[in-house]
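Peer 1: So, here come the structures, one by one.
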Structure P
Amino acid sequence: MKGQAEIIDGLNGALTIELTAINQYFCQAKMCADWGFHTLGKKHHEESIGEMKHAEKLIERIL
């Protein structure tokens, strides 16, 4: 079971990184839109959606 726990710990670490990226991209998207950089804001928003999909895959794997 120790090997399994180490794998889950690694996946949880990867999930933490993905969730952080989601927050960063989403916040940047809103800031860019507020500043009038709509094209860049849209790109950041798309990146946040991509990170959400990565996080979803990790969550499915962990559970």
Structure Q
Amino acid sequence: MSGVGKTTLAAKVPSEAWFHFSADYRIGTRYLAEPILDNVKREAMKVPFLADLLRSDSIYINHN
């Protein structure tokens, strides 16, 4: 349903009567969370300082 004006329509209804959330966000967090996180970790491993911290478990990367 890309480009049909869902957000424009949602902005016109009273916020106290309706809750609007992005379906794209829900799809992204449900089905793409792990691939996105894997990509972030892969990129972080390219930075030697971050790679050392990740390997020693001094830091971790996770989504909220």
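Coordinate-derived values only; no laboratory data. Everything numeric in this text was worked out from a predicted model, so none of it was measured.
Peer 1: Suppose semi-axes √(5λ) of the Cα gyration tensor in Å works out to 38, 13, 9; of P, Q, which structure was it derived from?
Peer 2: Q
Peer 1: Still on this structure, please answer the following. Out of P, Q, choose the structure whose coordinates give helix-only ellipticity at 222 nm (-39500 (n - 2.57) for each DSSP H run of 4 or more, over all residues; to 500) equal to -16000 when calculated.
Peer 2: Working through the options, I get structure Q.
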